[in-house]
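What follows is calculated from the coordinates using simple rules that are stated; it is not laboratory data. Computed from a predicted model, the values in this text were never measured in an experiment. Cβ atoms are built from the backbone, for glycine too; each structure is taken alone.
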Structure P
Amino acid sequence: MRDDQWLREKLDKIWSEYFLDVPKTDKVIIHFSKKCRNRLGSIRLVNNTLSEIKINGFLKDPDIPEFVCEAVMAHELTHYVHGFGSSRPQLYKYPHRGGIVAREMIRRGVGHKHYAAKDWINTNWMGFYESKVHR
């Protein structure tokens, strides 16, 4: 079952597999948030020592492939590394400009999940969303 505990365990696994070189300079919490159409995840610095990652509530659904959830978490951790939503030094002016997230994910060995998730989202997300909203 996908719940907040599942997210915490997944985040720990992703961090240890792909982001092991990144020290946790902040306490990082992760949880499911409200369901929405356009945003799959977000990260913000709550105060100077707490980073909060929110994952779209639709991703609890087992019809969403697990690699999509993992890619969203890795995406948000990439922002953390780049200094967005964390107290780490900000490495770039903009969080997505020029494909910096994809490049970082590829460099870390998680690019395959990024591209698989992107393909799944482009092909299936709107149909999934419509099926859940217009029942």
Structure Q
Amino acid sequence: MTDRALIDAAFAARERAYAPYSRFKVGAALLAADGRVFTGCNVENAGLTATSCAERTALFKAVSEGATAFTAIAVVGSMAGEQNTLVTSPCGVCRQALFEFTGPALRVIMAKSGDDYLVKTLGELLPLGFGPNNLA
């Protein structure tokens, strides 16, 4: 799958975001090693701590469908009705959740548009990440 196709899937997921409090809508598209794509959007809650980020929504959907190996994730975000001028990076909790299954190699595609994006590895975004190998 191309980066552009994964970014497009993340933009489509962002349209379904439920963000009445922050108005900041995020979409994510997670590419499984077997080629399946799992999308997610942020789902806010008045209690705030019960909010789920788009990246974890996609991850939890994937795991619940039997996928546990991943190669890339695309993340897009912006205020409702606006185009973002900055890339949206996964928060620390999402980085940790992804690290559990991917380690540092996951490609993280952070896009303003289908043609304007930044790619980093999860290891670059979460140096010295703590994962299952730390408990072995």
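With distance in nm of label points 7 Å out along Cα→Cβ at positions 63 and 79 computed per structure, which member of P, Q shows the largest figure?
Values: P: 2.6; Q: 3.4.
Between P, Q, the highest calculated value is found for Q.
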Open item on the list: Looking just at distance in nm of label points 7 Å out along Cα→Cβ at positions 7 and 111, which of the labels P, Q belongs to the structure with the highest value?
Closed with: P
Task: Answer label among P, Q for the case where helix-only ellipticity at 222 nm (-39500 (n - 2.57) for each DSSP H run of 4 or more, over all residues; to 500), calculated from the coordinates, equals -8000 - done: Q
